[in-house]
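Just below sit the structures, each encoded as structure tokens.
Since every read-out is calculated from the coordinates, none of them should be taken as a lab result. Bear in mind that the values here come from a model prediction, so they are computed numbers and not experimental data. Cβ atoms are built from the backbone, for glycine too; each structure is taken alone.
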Structure I
């Protein structure tokens, strides 16, 4: 099932997604009281101040106050966005120095959006100001987690023939499934269920999506956008995560333990 809303792909869409999540970090920082900056976040060992500093491109620690760090972000963010909106740039262009990162602009923006949105959600949890879970950046993080899901599931110690489906129930909607299959060298791989290239057992009545139901056990994990992305960001351990399971709860836990793609 394609992610809904669709994640950004074109350069202008990526720039807008990055700008929106970085601006959200700035807005949160501007509303912080002095003691708010010292609140711990779900990223172990990092405070609200540390996470804002990361978005601003500043090292953690030092003698900067929260106000200083927020003002630095307020100064640098418009300059970054002006550089990114240069009409001569393409997805394959080298990344402008002010943005940071190596390689092509497209790959840099992909990483920056995912990292910045996860930091934004760290701040929102620490400050008790939830939001932005239906944004383009949120859709990109959900897509990234589920794209990596088959490869991660292959290392979860599951029996061959086991199938696992993850359903993201919203605000971003998405679904991915994997079947664990042996390879010729005896290792295991995760084969995507919804590829349309294997035996068809049923079709989703709502989307018309082909669902591959192979032999073996099937476990379905359902969790919200917030829960999926917090686990995918490595911020919340499986034991503390809120989710529901139809099927084998042990299989679900092993898969979720492997799901983190961001640190």
Structure II
């Protein structure tokens, strides 16, 4: 599933093509996504100018004069910028066509993504209103995290993947951040020391920043707006490396299941 680094990479890749561009039409070949694409979306957005391209958590927000197009990439979605009207393939469900000839093509084999229309403040929408702070902002800091971990007996790996605590720390980046902070993923949140909390904040920010710089991570379907795969996983410390030697101490990397997700860690470095 595309996580924060992949969505931010996508946002950066499309914003220069879309910002201040005028929409000619939207072509919806298959409206049956996670939620149905509004049947009147073409009428609502045609001839409007895209004022900005923003991101909130894993959602992209195309802001127009009368509302906002909310896009979620789901499990397998991707956005491609096309300068020609190349024939659509089987899973190319939506084209956003601009007057300058550019197209934003949405591909989603599993159809778990979304294209919705929001009027009013998009941050008050039910999908966005309860989300925690962005991890790369000053709002996410050791003081905030310490307050949220008070009396939390849940394993820290699961806590930092909770979007109501902090957004965008997906499975890959949670495992990687915990390794860098030398924290065992099973550690109850409430037992973390002030030093560990400070280190974890620092490493979450560093891990996500490095992932964005690397274009995200590609496990299966994700590509960026130019069709390129992300390469953060090439140098991962623990994720997907079960049985391989730790890059720091040489101990074989272990994996466990937490909350139906695979967790990877070094039993020595994260003891």
Quiz item: Hey, helix-only ellipticity at 222 nm (-39500 (n - 2.57) for each DSSP H run of 4 or more, over all residues; to 500) derived from one of I, II reads -13500; which structure?
Solution: I
Quiz item: If mean count of other Cβ atoms within 10 Å over residues 25-32 is computed to be 15.5, which of I, II is the source?
Solution: II
Quiz item: Taking percent of Cα pairs over 21 Å apart, for residues 33-136 alone for each of I, II, which is largest?
Solution: I
Practice problem: Out of I, II, choose the structure whose coordinates give Rg and Dmax of the Cα atoms in Å, for residues 81-128 alone equal to 13.0, 41 when calculated. | Solution: I
Exercise. Rank structures I, II by mean count of other Cβ atoms within 10 Å over residues 57-64 and report only the one at the top, that is, the highest.
Key: II
